[in-house]
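Following this line, the structures themselves.
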Structure I
Amino acid sequence: MAEVGAQVTALDIDAARIEQAELKRIAAGVGQSVLFVHADFLNFEGDAVFDRIVALESFEHLPAPERFLKKMAGLLTPGGKILSVWGPTWLSPFGAHLGGFTRIPWVHLLFPEQVVLAVRRAMYRPTDPAKRYEEVRGGLNRMTVAHFRECVAEAGLVLDRFEVNPQFVREPLRTINRLVTAVPRLGEFLSHTVLAVISRS
């Protein structure tokens, strides 16, 4: 975004990610057009307002997604938009983010939570004591497609564009995906990624 002329403020709660981002900013040669801030977004203060807010790969991790959306709404200029792309959704085959550990689809739904996390700890993440998915590093809030829609509405926002599995751009997969994911319960299990463009009502 900075390379095409935008002034960018980027927040992350993880200091190590800010350090990595600073190195990338320097390598990209974008000067001071990007400001990285190490902060908890809900406690972010300042007079700045934004034309666009981008939230990538985050909504399945946030402990209070509706509060984050309300905060974003308060930081938007009139006519501003929020773009969010996130996933995998909780009920998708890999909703528990365990791809580095197992490729068994729906492992988090097929086996008890404590069993999956105990095996994960023993074989993959020995330093992570998590006993619930919400406790793993980065946290998982069990976000479904339906719950995301509810959070947007609860925050008083409007979905201008909403797509499930936007990666399917070619026919006939695009049409098949739209038909399948439109079925309320079945669609949740075959979802993976959500793309949303959101504005204030």
Structure II
Amino acid sequence: MLALLGVGSSVAAARHHHQADTADGVAGQFDYYLLALSWSPTYCLTHPQDGAQCGGKGYGFVLHGLWPQYDTGGYPQHCTDDALSAADEMLGESLYPSPKLVAHEWVQHGTCSGLDAATYFRTADHATAAVRIPAVFDAPVTSLQMTDNEITAAFRTANPTLPGHAITVACSRGQLSEVRICLTRELQLRPCGRGVHNSCPRGPVQIRSTR
């Protein structure tokens, strides 16, 4: 799936947590999923030592996570102590850009899905496949300048069935960080719940090239 995306993701809490209201939850009790696709060049700008994801890999959008969410805002986390088997880790590493990210995503979010690890990772893969990446983000050889509205519009053109408020754009230091898309538990596109919103400054932001 990384290849299909044109192949960032961090386990650091500052980047991962998209809103402040979190709570220990009960596995399987949530309303919808938020699919987070990270723009790898932005992550690698500040994490060049991450050889699993960076070091000239040329990734574009990569799977960051599939996060159970509450309609009223916030999200459950750390719902069980279920550990990953070696087979689960291998599956996760075929979908995520970093082994550390695999472990982090399972512990913090996957355990709240109500699914076993293998099914959760496959669900994340299916969710990623449900979203078409606009051609403009297909391994650009030079950096781009786009507003969050233009980024959103590109995704809407590529995914005409996106409903209103189903996509948000996250930025870091004036650069594209992530695109986040809301899905039902059955992986159908749907509006996001409370508290999910854009975090980009006004005006164009930089989208670093993949080379």
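Here, each number is a calculation from the coordinates, and none is a lab measurement. Because the structure is a prediction, the values reported are computed rather than measured. Cβ atoms are built from the backbone, for glycine too; each structure is taken alone.
Who wins on mean count of other Cβ atoms within 10 Å over residues 63-70 among I, II, i.e. which is largest?
Details: I: 17.6; II: 24.9.
The structure with the largest value is II.
If helix-only ellipticity at 222 nm (-39500 (n - 2.57) for each DSSP H run of 4 or more, over all residues; to 500) is calculated from each of I, II, which structure is the one that comes out at -9000? Walk me through the numbers before you get to the answer.
Values: I: -9000; II: -7000.
Corresponding structure: I.
Which one of I, II has Cα extents along the principal axes in Å, as calculated from the coordinates, equal to 47, 42, 32? Walk me through the intermediate numbers first.
Numbers: I: 47, 42, 32; II: 43, 37, 28.
So the calculation was done on I.
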